[in-house]
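J.: Please go over the structures that come below.
Every number here is computed from the coordinates shown, using simple stated rules; none is lab data. Because the structure is a prediction, the values reported are computed rather than measured. Cβ atoms are built from the backbone, for glycine too; each structure is taken alone.
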Structure P
Amino acid sequence: MTTTPGPVPAAEVVAAVDGLLPELIGELEALVRLPSVAFPGFPAEPVLRTAEAVADLLRRSGATDAELLEVPGGYPAVYATVPGPADAPTVLLYAHYDVQPAPLEQGWQTDPFEPVLKADGRLYGRGAADDKSGVVIHAGTVRALTSLPAGSPVNLVLLIEGEEETISHLEDFVEANPALVDCDAFVIADMGNQRVGRPTLTTALRGDVSCVVTVRTLDHPVHSGLFGGAAPDALVALIRMLATLHDDAGDTVVPGVESYDWPGADCDEDVYREGVALLDGVELIGSGSLASRLWSRPSVTVIGLDAPRVADASNVLIPQASAKVSMRIVPGCDADAQLEALIGHLRSVVPWGAQVQIEPVKVGWPFAVDTSGSAVTAAERALAEVYGETVDRIGSGGSIPLINSLQQATPRAEVILWGAEDTAQARIHGSDESVDPAEIGRTVAAQVLMLRRWSR
């Protein structure tokens, strides 16, 4: 495939998309109101209602055959096609409609499922950025392309997942049904720029492996005064084990876990600090470049802990404690081997003969984009024209495990990673998640421009 100049200037595409943007933001607000948390223990009805709403949105946008795709064991995906010329390339547009939980104790200033457009111009609400913005980006792309006299210049497939934020069943389904995702390029709208107005292509994703560690030392709680000092406390034993995962600088130090220095441009530290919201006096951890720490080195986080709450504490030795340990792993590594290394290390540092059970939870593979293809070249050019600036190529510490399944199903397809989730302010997964509507418009424009200029 090659890139060829298109007959329509970028400015004209941007103007056309600007005309669609108010309606697209209204569609996004409607989706944000649906609490589509697909985690176990949350109600299924809002998730299923969101799937139906997404299918309806795609139909109204021009993908008239949009339907729910039943995924065994999980929530449905939304699947649609838009035919283009017979000899045109096929492009699959991916996003997800499920969202992270939004407990009020995270510190939300407004109802997370009631979208609010604030004075700073950003739209707030859970999923406004991650990744219902991606859903409306693709809907807007279909609207713009199908409004052309000749229709879409490419064959489109749309795949909107319902379980990206939790343990996805779509990966196995795609691997068993590769024909559904056969295409020449995947466009994944679940990323974003470092800062609003600064165009970015993501070229690498860390993977994510996790396990649950349970430590037992006693048959039952016992008085901490009568027995403490000789009998081991399970929570203390667990804390000692977890403390071995990092060195004094804060670097992850698990033997056998891969790491390398990021070869490209460094991460913008000002952007990072703005997004991470460090408290006064708190230092960044780790060594080496910031880009390496975030994109090409592992990082371990204790994302859950089962132990007595402070409010319920009593003077006893704790007989059992558990932690969920998540480790981001670097592009190019073997995810199964990295999880084995993490588990092996934890077993090797068990103190005092404590009984330990370690259960693997998740294996999410990392991904590296081949940036040499014509689709990526066309995407980078389109971004530069829409934004009027040189495009950054960066990595991401986050993970999208489905990408590896998609690539295995269609090895020839190129991968484009972009979106409206800016690093500096979007606060995805946290309180007061938000999106800048202008980023949605610019991403739609870049996507339309790229697709119109890409041909066999």
Structure Q
Amino acid sequence: MAHEPGAPVRVALLGCGVVGSSVARLLTEHADDLAARVGAPLELVGIAVRRPQRPRPDVPVDPSLFTADAEELVTRADVVVEVIGGIDPARGLILRAMEHGAGVVSANKALVAEDGPTLFEAAARNGVDLYYEAAVAGAIPILRPVRESLAGDRVRRVMGIVNGTTNFVLDKMDVSGAGFAETVEEAQALGYAEADPTADVEGFDAAAKAAILASLAFHTRVSSAHVHREGITEVSAADIRAARENDCVVKLLAICERVTASGSDAVSVRVHPAMVPRSHPLASVREAFNAVFVEAEAAGELMFYGRGAGGDPTASAVLGDLVAVARQRVSGGHGPGESAYADLPVVDLGQAVTRYHISLDVADRPGVLAQVAAVFAEQGVSIETVRQQAGPEDDGRARLIVVTHRATDAALSATVEDLAALESVDDVVSVMRVEGA
């Protein structure tokens, strides 16, 4: 749809929560600068909310712009900004907007990860843009660099901390030695965690972001269902101490890799807690910050760091996309669409290559170490280090700590199962992957 010279670009905002309020405020405060960057004024034509009459003193716009009729609002905009989240009604509103010729800017990680193909196909069919930088890592510009700046390169791996809540919790556990439950309570008191933190601490949020990153990095459709997901609820103060003893920290990582399966390229995507050596750049990411580490064949190693959540940081990413979509609207061009040409198979966790840190309670008698070593040998898993800690005097037990070399997760998991079956092994105390070494 051609844009008339000098006419404003009409913007509809869906949602006015923490992020939506910041978007509306920054649109107003920076109106002149944004107009200069776009080449036309950005005119906010409406904000869809559930309760239009509720006072919103922190949103400096005409109260008459608030409406409960989102279905009607999206039909009279050139660009629709969706920050309501969730699957429905967001999906229907986005599709309706596209059918009426509007470009879309979304911060909706869950929707893009679950049903991205439907949205991309609708954007292509209607000749409009779909941008979603704010869906991953808040203010950090990561999706556009992967999609555009590295388009001429071959990405091998994307590994990152993409959830601020879990990073805050694990960082505080490392610094203070506190347990998981009390640290989550602190995060909630500070506003870093929701009243129901399940989506964060169980890894659902990070899994959606991992799916989006993998889709872009490997030109393959990856959904949340493809992502192996483990949260941090089972990470104990003892795990944190064990990591410290190995000069590591524990982080919840999203890992997207190009792997070889049956002699051909494939994609592995996983989210789980892991020990990271303190020498690795991701180990220094503190509190609620995010960081994404990208490895590409020509570019080498790249790291993107910043605030991964919050109203203003996320609004920054939204407005960056809004300027891009509006500028293309004015010029008559289009941004890049979906790139899924590679169509690589997505393999299960068993084919991912990693390392394990395993703590065992064993009988403190001759020959036990040889039995344990034999189990590793039978599965073809090489041991990097082994350390024994004596139990209480006359207890007859000992703590055996084993760190492996790299092997497939399937082989490592099978090793742990066989160890648990040994008569001399009283308990597999903990198992944690080691990444970044």
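J.: Please state which of the structures P, Q yields 83, 46, 38 when Cα extents along the principal axes in Å, for residues 63-262 alone is computed from it.
T.: Considering all the candidates, the number was obtained from P.
J.: Of the structures labelled P, Q, one was used to calculate distance in nm of label points 7 Å out along Cα→Cβ at positions 111 and 279, giving 4.6. Name it.
T.: Q
J.: For relative contact order in percent (Cα under 8 Å, 6 or more apart), the calculated result is 17, so let me know which of P, Q that is.
T.: This figure was derived from Q.
J.: Going by FRET efficiency 1/(1 + (r/R0)^6) of positions 191 and 231 (r between Cβ atoms, R0 = 41 Å, to 0.05), which of structures P, Q comes out largest? Provide the component values of the computation, followed by the final result.
T.: On the way: P: 0.25; Q: 1.00.
Once FRET efficiency 1/(1 + (r/R0)^6) of positions 191 and 231 (r between Cβ atoms, R0 = 41 Å, to 0.05) is tallied for P, Q, the winner is Q.
J.: As an exercise: mean count of other Cβ atoms within 10 Å over residues 103-110, calculated from one structure in P, Q, equals 11.4. Which structure is it?
T.: On the way: P: 11.4; Q: 25.9.
Attributed to the structure labelled P.
J.: Hey, another quick one. The value 0.80 for FRET efficiency 1/(1 + (r/R0)^6) of positions 23 and 383 (r between Cβ atoms, R0 = 30 Å, to 0.05) was derived from one model only; which of P, Q is it?
T.: This value belongs to structure P.
J.: When you work out distance in nm of label points 7 Å out along Cα→Cβ at positions 87 and 303 for each of the structures P, Q, which one comes out largest? Spell out each step's value before the answer.
T.: Numbers: P: 4.8; Q: 3.7.
Greatest value across P, Q: structure P.
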